[in-house]
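Structures follow.
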Structure P
Amino acid sequence: MRLEHGVWLGAVGIFISLLFPAAIFAGATSVASAVRLPGAIAASEAQAEAIRNVVAVLRPARPAAAELMASRLAILGAGHIPAIFQIFHRGAAPGPDGSAEAKDVALEPAQERALLLAMKRMGPAVNRYFRELSRLSGDREVRMSAVRALGEIASSAELRLMLDLTRPKPEEISPADSIAVTEELSDADADRFRAAIEAMLLRDADALAQVESLLPLAEAEYASPMIHAVANQNSRSALAVLTRHLGSRQELDGLLLTDIGKCAAAQPAPFTQDVNAAVRRYLSASTAELVREAALVIGRLEDSDALPNLVTLLSHSDRGVRQNAHWSLKRITGLYFAADPKAWSPWLELEMAWWRDTAPKLFEKLERAPIGEAMASVQQIARRRYPRHTLAGELTRALTHPEAEVRRLACVALGQFRSRPAVEGLINVLDDPDPELRAAAHRALRSITGTDLPPERASWIAAGL
């Protein structure tokens with residue numbers, strides 16, 4: 001049944017007055033005459049018609065998918081963008097019976113998705129609307145709704161617009177001193193800004209570069225959620241972005257170190273020398289707080305080149321530094337000596353001497369030496385623990401030895417090292433005609449990756465491990 005014209009106006013008027021009580025409708029996507037919100041809807045015939053049209057699409061006679069509703073909304077044209085966005089912002093629409101007493105009805109997930117898809121399809125016009133909203137609207141909640149929408153639908157080229165919307169707009173001028181009164185970024189808004197950036201990073205391959213280019217321009221309180229969003233990508237490229245910004249802004253170094261540690265903890269070691277070296281520099285930072293954080297991150301990076309520095313830090317005056325240095329020493333080496341330089345220094349000296357005097361000769365025997373010498377070399381290397389990723393990388397040379405027995409022993413040793421540099425070589429062994437050797441390589445791969453795939457080379461290559 002078609003609702004009476006006056007009843008609809010009453011319901012829509014109440015809906016709009018609750019949402020934007022002080023707003024004046026500007027029509028289409030223009031905000032030239034808006035007082036507080038671009039395109040804000042007043043209770044009049046034209047505005048009620050826009051709301052009615054949008055609601056009619058969202059509540060069709062027959063159930064419709066979000067994509068179909070989005071197509072119908074987009075057909076309504078750019079003039080309906082204010083109505084579409086305002087319903088999205090409120091998360092509700094006027095009740096279906098249209099009466100003045102009817103309560104707003106919360107949007108269903110498919111309806112909200114339809115609104116987002118429709119705004120995406122009208123992208124340029126929506127972006128213009130949000131730019132004027134950024135310029136004119138002082139309503140914090142409305143601005144943050146626009147940030148959320150942009151995170152879901154916009155390209156990374158609109159990241160600067162998201163930042164501008166997140167920044168508070170001066171609303172009052174003190175008559176005494178003409179100083180603008182602005183809000184600080186709340187924790188809740190910082191989380192919403194971060195979530196919007198994360199949504200954009202998941203959709204847009206160029207977003208990470210855009211975030212990196214914008215970081216130097218953002219105030220610290222806005223840069224922080226951007227850094228968190230990058231760190232939560234848990235990728236090598238994200239880690240590289242974070243470490244490149246270490247030292248660029250002193251006030252962000254502690255946060256960057258913390259998030260580098262979190263990002264590294266979610267990925268398998270080893271990491272690049274650029275990443276390790278960037279963090280290692282902070283082991284000699286001027287403040288105990290930075291040294292403490294760096295000592296912890298070094299362990300998560302498993303940076304074996306930092307072992308001498310960590311041993312030295314066991315004598316640091318700050319207890320937290322000593323504890324973190326000890327934790328990282330144990331994590332990197334797999335050893336559990338006491339937190340005393342006297343316990344670690346002799347061992348480290350012996351290890352360094354072994355690498356200098358013995359290791360090169362053993363490595364040379366892994367590929368072509370007689371079976372006895374090659375197996376003895378594998379066994380000696382397998383007893384070492386420092387640095388395990390370098391040892392594993394060298395030990396993969398034994399996977400090409402002509403004797404299957406040497407290759408099998410190397411697979412067993414590599415499984416014990418649990419080091420990612422060995423994965424590629426072990427995957428290649430899965431094509432070996434020797435079934436026992438293939439089984440040994442498969443066990444090692446499962447031990448290293450924690451992944452249980454079939455013992456077929458194609459399966460492991462397809463998995464991208």
Structure Q
Amino acid sequence: MATIREIYFKTLKRESTYLTKEVIRSLLIKVNGLGDSTDFSLSMDKECQNIDLFNNYVQEIEKGRPYQYVINSSEFCNLDFFVDERVLIPRNETEELTLELIRRIREKHMDSFNLLDVCTGSGCIAISLAHNFPNAHVVGTDISNDAIDVAELNNKRLNTKVFFYHENIVDPILEREEKYDVLISNPPYIKSEESVDPLVLNNEPHLALFANPQARFYQEIIISIPLIMNDNSIIAFEIEDDMEERLTAIIKNVLKNSTFEFRKDLYGHTRFLFINYMKDHDLNLDKAASILNDGGIVCFPTETVMGLGVVYDNFDAYNHLNKIKNRPDDKPYTLMLDSYDEVSNFAHISIRFNEIVEKCIEYPMTFLLKKKDNIKDYVTHGTDVIGIRVPDHNQIKSLIKKVGKPLLVPSANKSGEKPALTTEDAKRIFGDEIDYYLGGDSLGNLPSTIIDLTGEDIKIIREGSLTLDEIKRRLKL
């Protein structure tokens with residue numbers, strides 16, 4: 001029988017792109033039941049076990065399958081994680097981020113605290129942190145059911161007690177109104193397939209890789225920070241090298257009192273973002289909801305400009321809003337909802353509507369649809385068409401949910417004038433005419449694409465970041 005040394009060098013001679021020294025060593029450690037690289041070095045002259053299994057592994061890898069998926073194993077922070085094609089393979093830079101966060105937590109002498117891992121994947125970050133801080137309450141979320149299944153498997157294998165939830169970004173956290181002291185996230189951030197190694201592109205889940213727009217998930221998480229994080233909390237992100245300018249703009253608009261820094265990884269790439277969150281205003285959603293339900297007007301930030309809101313079924317509030325905006329009576333407002341699941345309660349939807357929402361969910365969209373009878377005529381000025389929008393802003397979605405009914409939301413400006421981008425801008429325009437300013441500033445993103453689905457064809461009334469060509473491409477029309 002051949003020794004481990006003989007098999008190692010024989011395999012190395014195959015000169016396969018995929019069979020690197022590291023890969024061959026990992027395969028031999030796996031089939032021989034060795035502990036680590038040191039154990040491997042000390043065992044080189046021992047007889048190699050399970051050679052047939054080793055050869056099967058080699059054949060799979062030569063076909064272009066990552067070795068971690070072949071052996072269902074990837075080391076991360078000195079722990080052995082189960083991985084397969086349902087989750088990303090943990091990367092060195094993600095481990096570097098996790099180790100730096102561990103250092104910062106220990107530097108603050110934190111022991112019993114709440115920690116949230118957003119886009120948890122295999123659970124490697126959450127479980128590694130739970131392993132290092134056994135008194136912490138650790139939660140992981142992911143939109144992929146498959147990923148949550150793998151994370152739960154690793155949770156059991158490594159004997160940790162992380163709570164995993166299948167949900168989009170921080171949605172379940174918002175619903176439970178939980179507060180956290182530490183947040184870490186490695187969300188999708190790759191813009192296009194062209195920049196991705198074929199081995200990754202052909203094997204790893206695209207849902208965990210790609211984001212369009214690139215900063216979409218970061219924006220959603222950062223906007224949610226005042227809702228889910230305690231004062232003086234730590235936030236850590238893994239980022240792409242070219243995202244510093246965009247993320248800086250988002251942070252300065254949303255977290256005015258907080259400090260932040262970008263850090264390079266071991267290869268010299270700007271790869272990490274750390275935020276020390278400090279509250280800068282009282283985000284009182286309960287107060288805002290109460291004022292709205294009492295017929296008041298509330299000003300709040302959106303992902304585009306500052307908005308003004310009233311409940312959709314209060315005619316007096318609607319008239320008051322028109323008056324302070326100097327708005328013409330023949331110009332209706334958009335109906336804003338907290339979820340696309342609610343749209344069918346107020347408008348007639350089609351298969352085409354569901355397809356666009358499913359395929360283009362990351363884009364800001366306003367839909368023109370045929371209204372249902374429960375929408376009063378003054379909302380649409382006597383027409384049968386209503387504009388409906390679900391904002392990409394968790395603070396506003398949470399507010400609408402607390403109100404318990406949709407809002408009519410125009411931009412915060414006098415009719416015909418430039419919309420306000422900050423709370424201070426809005427206060428200069430309206431002063432005491434607004435009953436409550438929620439606080440914070442808008443993100444100044446491109447306006448939503450207005451999509452007319454009242455006829456047989458898809459019509460674009462106003463083009464934002466989503467174009468008609470992109471809709472047709474995604475729907476394969």
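Throughout, read-outs are computed from the coordinates displayed, never taken from laboratory work. These figures come from a predicted structure and were not determined experimentally. Cβ atoms are built from the backbone, for glycine too; each structure is taken alone.
Below are the figures for this structure:
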{"read-out": "When Kirkwood radius over Cα pairs in Å is computed for each of P, Q, the largest belongs to", "value": "P"}
{"read-out": "Value -10500, calculated as helix-only ellipticity at 222 nm (-39500 (n - 2.57) for each DSSP H run of 4 or more, over all residues; to 500), assigned to which of P, Q", "value": "Q"}
{"read-out": "When percent of Cα pairs over 22 Å apart, for residues 258-369 alone is computed for each of P, Q, the largest belongs to", "value": "Q"}
{"read-out": "Distance in nm of label points 7 Å out along Cα→Cβ at positions 234 and 290 derived as 3.0 - corresponding label from P, Q", "value": "P"}
{"read-out": "Mean count of other Cβ atoms within 10 Å over residues 194-201 derived as 11.9 - corresponding label from P, Q", "value": "Q"}
{"read-out": "Structures P, Q, by FRET efficiency 1/(1 + (r/R0)^6) of positions 114 and 226 (r between Cβ atoms, R0 = 35 Å, to 0.05): label with the highest value", "value": "Q"}
{"read-out": "Relative contact order in percent (Cα under 8 Å, 6 or more apart) - highest-scoring structure of P, Q", "value": "Q"}
{"read-out": "Top of P, Q by distance in nm of label points 7 Å out along Cα→Cβ at positions 82 and 338, largest first", "value": "P"}
